[in-house]
Structure P
């Protein structure tokens, strides 16, 4: 290749392990100029110059890392070498959350774009750089400069799209539920929707910012013991948004088949021989768990922070119910709190704890949107929901489902 081309680009084998030979090969062919970039992901990148002055570039093997370095490094280099003016596809978008990072390394975070009243917002997504799905699911990536240690919420950050930005028609941001996912797929709404599983609390914030058409929620208010309704006042949405009555779902403990650790309650999380998998902060499940643990701390006369430090796996967080089930199924955890649906889905045992109310928060000005009306029509069809639910014993569909519950 060096006899015919001015630039040779490879992928994979660029780290410093025993089986990573690219930098050695490049060294044999010439001089290695760079082995490792101050960027995450994408650090194991190799740049060398061959003996006949040809450029050698070794990209990381992980798809997401490879593509990001291709966009931020290789593309500008090719532009300079060829003299072609390649338009840099970069826009500035708003960051909806505060991110803390280490100084000295740039972060490239895959993200999904959502339109709001004030422009585009980029929601970072946690995806493995080793999966091709990360490129398919996300729409591009944001770049956080190496000199930054904190990027505040609502900051403008550069966004590099993977492809032409598509304007979706229905934006659903909030709590994750397997039945909701199945319903969107069954009805075809998934093809015109953007679904971000960032937890109930994140959904409420998205409605406040005008980013979500629908926010699934199951937040439990500790002072009243009610689900969802008290938060209309807490978030200043009384009169600006409505709560649509959703379904009830059974949540509980997901454990391995046969329950080998003999786990029967959340109190067993405090045992030294039990490792849990937790949900992310802001999710309804996490809120319920933390409220329960606070009660245990009060009963024992210990600080809540000390109590959670004693729980193995408390900081091991995942974003969805299916991820909880997979962690238990694969032996990475002994137990997790999730919807019963996923226990059946992955052939696990389930200890029921509580029926919770899973509702839908909708901004008042989105109620007349055609796809929102279509979604509400599906929600009001109890027979259809019972047909879609693969394990209906974990769900209840009240007579007033799909109707306004509070406003």
Structure Q
């Protein structure tokens, strides 16, 4: 008897192509890896501000559905978090109910229908990208705008209370070892599923480079604050070339870099250009003030670059501690840079890193882990008409009550 292909719904909080920021990188390369292993993916996407890019996505998906995110909603009204309440399309629920295949919800963002009675008999997975209320508290601390700080504070509290919806998931796929420990204490059936990424293979980047690199999305407060700290406390005290690369840097960062002859700011450059800088740099220096989730830019640097010097929060609980050089503060990072600029990045150093990373963070390994964890057994949806009426009534009641929480 011919075996039917495994089929999976994935509900994404954004259009995942181009894969140019953390969350969508994980989604896009997960879809790609599952496709390579024969899984037929029906991809549901909330769209706001990004093009559809159907031509690329249809290569890896059986079906594509797009839904408009309801960003006009007042973010301060209602008990549900704004990132959830603005992704509440009824069309999504209708499309999910057309078959009985498992459903993977990307982040708490997409879980509006997770507890819906119509999905009670479905196998449901939630891919957690962060401990969201921790992440939003960190955003509050990093943000300079009073209005945004207030929004992040309110959203963090709503996310903390809302998180219990995860009890309706059959499987929680956490993105980091630290997150796995956190969710395992509160919920059943939690697995560690490393981040999916753009690196298909590791190639030796050469033994030497002649500059130090920091890269990141410089429109994000966490990143541009880290960049400014590195400029003031580390890069300005070196007599070697330093490059800060990333898009949409704030004016303050641009003006700060202009004060130093050895520091260059490269902005509004392509992903390919950043990857070339990562490969050519002798040292990739990465710093963060928050240890939430997994830092995909670090994984990118380890796959493509030479030495990586980081602070503890960049790697704590990530599984990447063994392949990074850690400086506990700016003084130690400065000392490590001076030390490692004298060393060649040897083939043996690269081979050891390659063996360690590919065994733990390869996309093929991740896809296999996920496939083995999901129950793909097709279960009949409601078989009796009377049951269908009950579920319909419960659904209508749920919708009615949710009206008052908006």
Structure R
């Protein structure tokens, strides 16, 4: 069905929303000052980041269901406002429990709503460029810290960390409400003008599996674990980049904030880069490269404590974390179809949340028991990257052995 709709405007508006909710990746800029101000341990504070990511699938699944039923604009607006409110209320916390509620639960649930609706609605508008569209829309999420980190650091230096949370929270609410005015529901079976689907005899029939049928496929279990191990190192670095830079590489707080932005920039660019590459060479070939670069980048960080090593390692890990987040939405849609993408990807995203639960906590715990040294955490992530490489080979073999699935209406 051809429908006149400005899909690029919707993509831009959705990206603007994710540039707000993606501020979670700048958490390491807030973590140290919050620990100093309140006297809480880094492990206690990192639990808030863990909760934030862990609760995401709850609203990703619910938001995906509502988006699949045509309520994308309302889900995006509601989720963005809830995220901004959680950020603002974090600026009023006086206990770790309150931090877990505001930043962990409120902001995490809001982020899940907004991310699910922005991604699922927008990717339906680009059947001709799924990898590119997925990369561009998720780039907003990954690139948010490029903006948030230096602004937050300036606000922390001029006022304090709690004021930074409050000011940014208000700004995010305003931006989300304005951007949501430009969101439109993706028409069913949308086709851009002049584009026709590839011949089904060549690429197999169109399939659309609901979540129950998805759970019955062996590929689902490989995909969810592959996403988890792929996201582990990225989440570990995202939540601890500033602390790692200061404790292991001797950076100042301002310099560490720059590296948080550099990581975020790499993350942002990686989502577009690998999404586009995957359209050309295939998703499995792209993941082979990504897992290999992750392992090499982590190993590089264990070799020394120079800024050159830190820079190269941060860029490599950022690019590949972005690649993981940019490629997997397309993998889910290609395996299970576009109609139930919101719910299906929300369930697969449990793999990411599992990594979010363990990654930052494992890294923080290892560092605290080793006087701020994250080397053993890097080795743990290297093992998981190699494991992901093996799983990807298994996934590729399974896909080759499968017969085309029947059309499910």
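Nothing in this text is a laboratory measurement; each read-out follows from the coordinates by a stated rule. A quick note: this is a predicted structure, and the numbers were derived from the prediction, not measured. Cβ atoms are built from the backbone, for glycine too; each structure is taken alone.
Quick notes on this one:
- Each of P, Q, R could give helix-only ellipticity at 222 nm (-39500 (n - 2.57) for each DSSP H run of 4 or more, over all residues; to 500), but the derived value -12000 comes from Q.
- Computed 18.4, 53 for Rg and Dmax of the Cα atoms in Å, for residues 207-254 alone - originating structure among P, Q, R: R
- Looking at distance in nm of label points 7 Å out along Cα→Cβ at positions 23 and 287 over structures P, Q, R, structure P comes out largest.
- If Cα Rg over 2.2 N^0.38 Å is computed and equals 1.04, the structure in P, Q, R: Q
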